[in-house]
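Following are the structures in question.
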Structure 1
Amino acid sequence: MKEIDFSSINQTINWWERHRLSFNMILGALGTFSLLLIFSPCFGLLDCIGILFWGFMANVLYSLGILLEIINVYYLKSKFNFFQYRHLFIIFGTAAYGFVTFFYPFLYYMHPF
């Protein structure tokens, strides 16, 4: 039976946490830029709460990368080499969430429901 490599788990957490600030800065800049482009006169308290919730959910989804790697190391005994695809995961994940972050305010404020 293969032993659990806790140093690998620590390296995984450290790698993802080092990149979390960049992820948040990119999404924050895209969200701010899109809100400045719209310049909605009806921006209120619920909108501020929505922005905070959006950022919280972005970080929950970001944490799925960490969780996938930890599950792989702890439960699957490193059966899959997710660490080889970290950069791909973070680039595509940031691009996808950034795309939604940038265009969602346009749908929210400009499309009447």
Structure 2
Amino acid sequence: MAAKSNPNPSETRLDEHTDAPSTTAPGDGPADTTDPAERASSATPDKGAAAQAGHGTVNAVVPVPKKAATRRQGKDRMETYTALRPDGEEVTVERNIETGESSVKDG
């Protein structure tokens, strides 16, 4: 008995076509993407071609060019606050608002 091939990709990316459903990894939905830099835009789907091919749904979101990374000017904003660990010990948390990086220091 031949093994079935899996039509689902391991990662979800936006599709260029608008005449069939988008292909997604298990658990992802239409217009999902696992690429945080990928951007989407609505598109006019070709419903007629999708219907003739037997598809009940059609992709209506396509990728758009990625934004060029701009270097931020100025000093990073930081926030510092105290928090309690699960064991009740007080720690100081410092978080860089621009990058999301954080560090925890005892006391």
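Comparing FRET efficiency 1/(1 + (r/R0)^6) of positions 24 and 80 (r between Cβ atoms, R0 = 25 Å, to 0.05) across structures 1, 2, the highest figure comes from 1.
One of 1, 2 was used to compute distance in nm of label points 7 Å out along Cα→Cβ at positions 32 and 48, and the answer was 3.3. Which one was it? Going through each structure in turn, the value belongs to 2. Computing relative contact order in percent (Cα under 8 Å, 6 or more apart) gives 49 for which of 1, 2? Source structure for this number: 1. Can you say which of 1, 2 returns 13.5 when mean count of other Cβ atoms within 10 Å over residues 40-47 is computed? Working through the options, I get structure 2.
From which structure (1, 2) was mean count of other Cβ atoms within 10 Å over residues 56-63 calculated, if the value obtained is 16.4? Only one of 1, 2 returns 16.4 for mean count of other Cβ atoms within 10 Å over residues 56-63, namely 2.
When helix-only ellipticity at 222 nm (-39500 (n - 2.57) for each DSSP H run of 4 or more, over all residues; to 500) is computed for each of 1, 2, the one that comes out at -28000 is 1. Which of 1, 2 yields 2, 10, 12, 12, 10, 9, 9, 10, 8, 7, 5, 3, 1, 0 for P(r) over Cα pairs in 5 Å bins from 0, in percent, as computed? Only structure 2 yields this read-out.
Computed from the coordinates by the stated procedures, all read-outs in this text should not be read as laboratory data. Quantities reported herein were computed from a predicted structural model and do not represent experimental measurements. Cβ atoms are built from the backbone, for glycine too; each structure is taken alone.
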